[in-house]
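Asks: Please go over the structures that come below.
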Structure I
Amino acid sequence: MNNQTIETLTMEEIRSRLSVHVAEHDMPITEDGFTMLYNGRNTFGLAVVAHCPYRLPGIRIGLLKKGEIKATLNLLERSAQSGTLGYFCDGTIFQFDQIPLESEVEGVVIEPWLMDELFPQGVPTMFNGQAKDALMPANDRDIAKVESLYESLMLVLRDRPYNRQAALAIITALCYVYNECYVRATEHPAESPSRQRVVFDRFIALVNEHAKSEHNLAFYADKLCLSQRYLSRVVWQTSGVYAKEWIDRAVITEAKVMLRHGQLTVAAISEALNFPNPSFFNKYFKRQTGQTPLAFRNG
């Protein structure tokens with residue numbers, strides 16, 4: 001990747017780009033809080049440019065029904081074959097390394113605020129902020145379930161005026177199916193709701209929201225009205241990763257994005273990420289990654 005400014009690729013922009021080439025009947029359907037793409041044949045090259053990074057707003061789940069994808073997700077090179085379920089968190093940095101010539105996809109983009117309505121008791125594991133993205137090969141049974149739900153959602157949306165509660169119920173079911181595949185693929189045990197899980201989920205949400213400026217565990221413990229010691233123990237017992245490491249991961253991810261895609265100097269990035277001075281930022285980045293910020297930018 002080069003030092004390009006990242007374009008935020010909204011669904012409105014995608015619709016605008018597709019409208020020149022795609023019939024209205026096959027366009028994504030946007031409703032309050034979500035967008036559905038059902039008949040996405042050979043649309044990738046119409047909506048994006050290869051080797052150009054984009055920031056994707058909204059939580060995205062989808063199925064690659066046909067074709068092969070080679071892309072960079074959140075700075076990591078990934079590939080996917082037909083029959084792959086995909087998940088991208090809100091704000092994912094996405095770049096096609098190779099535009100598939102023949103492809104077919106279907107999926108849903110969900111606004112983050114809608115997830116609170118869909119899951120008032122807490123979102124499933126895959127959506128709690130631990131995973132930035134996931135590409136999961138699916139078996140025939142999983143694909144059949146997902147395709148049936150997408151078809152049902154499309155039938156509901158095309159019956160105007162559409163039944164919103166029915167649509168939201170189907171989207172909720174889709175999220176549960178994707179989470180089931182994610183848990184199986186990552187070999188996480190099924191987790192029952194618990195106070196520790198609630199605390200951990202809230203911690204991860206705060207880290208995703210504030211890590212750009214808040215690097216100390218004390219901030220998150222105060223936000224959660226917990227002691228640092230108790231929060232550290234809960235996070236470790238729930239995830240097997242220390243709380244400070246979750247914070248460092250988020251900070252370094254943001255730093256890498258700014259270094260690899262932006263035009264800011266290292267000193268300006270240090271200031272944007274709320275480090276006391278560039279020297280401190282350089283030492284922190286090298287300690288976490290094994291190389292200096294400038295070496296990473298030029299690598």
Structure II
Amino acid sequence: MSYQATSAAPYCLQPSKAFAPPAFEVPHFSCDAHAHVVASDSSAYPLVDSRSYTPAPCPEEDYLVMLDATGMERGVLVQISVYGTDNRYMLEVLRRNPSRLRGIGVVARDVTEKELTEMHEAGVRGLRLNVLYGGGVGFDAMETLAAKIEDMGWHLQLLLDARQLPELMPRLQKLRLPVVVDHMGHMPVELGTRHPGFQALKHLLADHGWWTKLSGAYRISNEVSPYPNVTEWAQELIEAAPERLVWGSDWPHVAVSTMPDAGQLRNLLSTWIPDPELRRSVLVSNPERLYGFPASDDSLVAS
């Protein structure tokens with residue numbers, strides 16, 4: 001049974017099933033730290049009415065094929081906004097892939113300790129707040145949720161436009177847990193790296209131990225692949241805090257007019273991060289620390 005679009009929630013494009021080959025040697029234990037799954041059965045997993053778009057079914061099996069095709073031995077699933085706080089499908093996928101996957105959930109501010117414990121056991125390691133797409137939980141719940149998870153070793157993940165950061169700064173600087181900003185701040189790169197929003201993001205990374213994801217180039221650029229005007233943006237973030245960056249494909253690339261290729265998005269790292277050791281940190285070591293994957297050692301893996 002397919003999902004039904006509405007005038008307020010139009011259909012999304014189907015993600016590509018072809019992926020560009022790697023432009024560099026992808027390290028063992030590389031992690032795609034940002035993707036989503038959408039069940040095929042709309043009756044068992046209904047979408048919320050308040051959603052901003054209607055995705056194509058992108059189930060577990062398609063997601064795992066994408067990881068394999070792009071050389072990612074590990075992945076992080078982010079609860080997609082169209083399910084609201086119904087994390088069931090994501091949690092089921094996590095439980096079936098305990099060594100390979102971790103997750104970021106979306107919960108209401110009155111979530112119980114029991115519910116959070118069950119999510120942790122399934123592999124969830126953070127909560128997402130989202131003010132850009134319908135179906136998400138917003139910043140009004142930020143301090144309440146932060147207090148509930150700060151002793152669990154979790155983090156908050158924020159889907160916002162970095163132009164909001166300067167106004168939010170007094171609240172953000174009081175948080176006592178790690179915070180991850182989606183998609184390099186999700187603001188148009190043509191505004192330039194001197195923009196107060198971008199400078200606020202760099203400040204939070206460099207001086208407050210925050211993280212960001214080197215993802216979503218196609219969401220912040222007004223140019224076509226390989227999104228050349230994103231290079232300076234990404235490299236300034238890499239220079240500011242190389243130890244607090246992870247990479248994600250953002251598969252299945254919902255709510256876009258032109259479908260990107262996850263393989264080409266991975267290959268942007270060859271331009272943004274020419275140094276293989278630093279690329280390995282972003283793809284392997286950093287996500288191990290942030291998401292609690294077992295520490296790896298490439299020297300123990302046969303080539």
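Read-outs: derived from the displayed coordinates by stated rules, not from any lab. Not measured: the values here are computed from a predicted model. Cβ atoms are built from the backbone, for glycine too; each structure is taken alone.
Asks: To which of I, II does the computed value 3.8 (distance in nm of label points 7 Å out along Cα→Cβ at positions 18 and 274) belong?
Replies: Working through the options, I get structure I.
Asks: Tell me which structure, out of I, II, gives -0.29, -0.38, -1.15, -1.28 once log10 I(q)/I(0) by the Debye sum over Cα atoms at q = 0.07, 0.08, 0.14, 0.15 Å⁻¹ is calculated.
Replies: Details: I: -0.29, -0.38, -1.15, -1.28; II: -0.24, -0.31, -1.06, -1.25.
Among I, II, the structure yielding -0.29, -0.38, -1.15, -1.28 for log10 I(q)/I(0) by the Debye sum over Cα atoms at q = 0.07, 0.08, 0.14, 0.15 Å⁻¹ is I.
Asks: Next question. Here relative contact order in percent (Cα under 8 Å, 6 or more apart) was calculated and came to 21; which of the structures I, II was it taken from?
Replies: Source structure: II.
Asks: Next question. Please state which of the structures I, II yields 1.9 when distance in nm of label points 7 Å out along Cα→Cβ at positions 66 and 258 is computed from it.
Replies: Only structure II yields this read-out.
Asks: If you don't mind, another one. When helix-only ellipticity at 222 nm (-39500 (n - 2.57) for each DSSP H run of 4 or more, over all residues; to 500) is calculated, the result is -8500; to which of the structures I, II does this value belong?
Replies: It traces back to II.
Asks: For mean count of other Cβ atoms within 10 Å over residues 106-113, which of the structures I, II scores highest?
Replies: Once mean count of other Cβ atoms within 10 Å over residues 106-113 is worked out for each structure, I has the highest.
Asks: Hey, distance in nm of label points 7 Å out along Cα→Cβ at positions 42 and 234 derived from one of I, II reads 3.5; which structure?
Replies: II
Asks: If you don't mind, there's one more thing I want to ask. Can you rank I, II by FRET efficiency 1/(1 + (r/R0)^6) of positions 186 and 202 (r between Cβ atoms, R0 = 25 Å, to 0.05) and just name the one with the largest value? Write out the running numbers ahead of the final one.
Replies: Details: I: 0.75; II: 0.95.
Going through I, II one by one, FRET efficiency 1/(1 + (r/R0)^6) of positions 186 and 202 (r between Cβ atoms, R0 = 25 Å, to 0.05) is largest in II.
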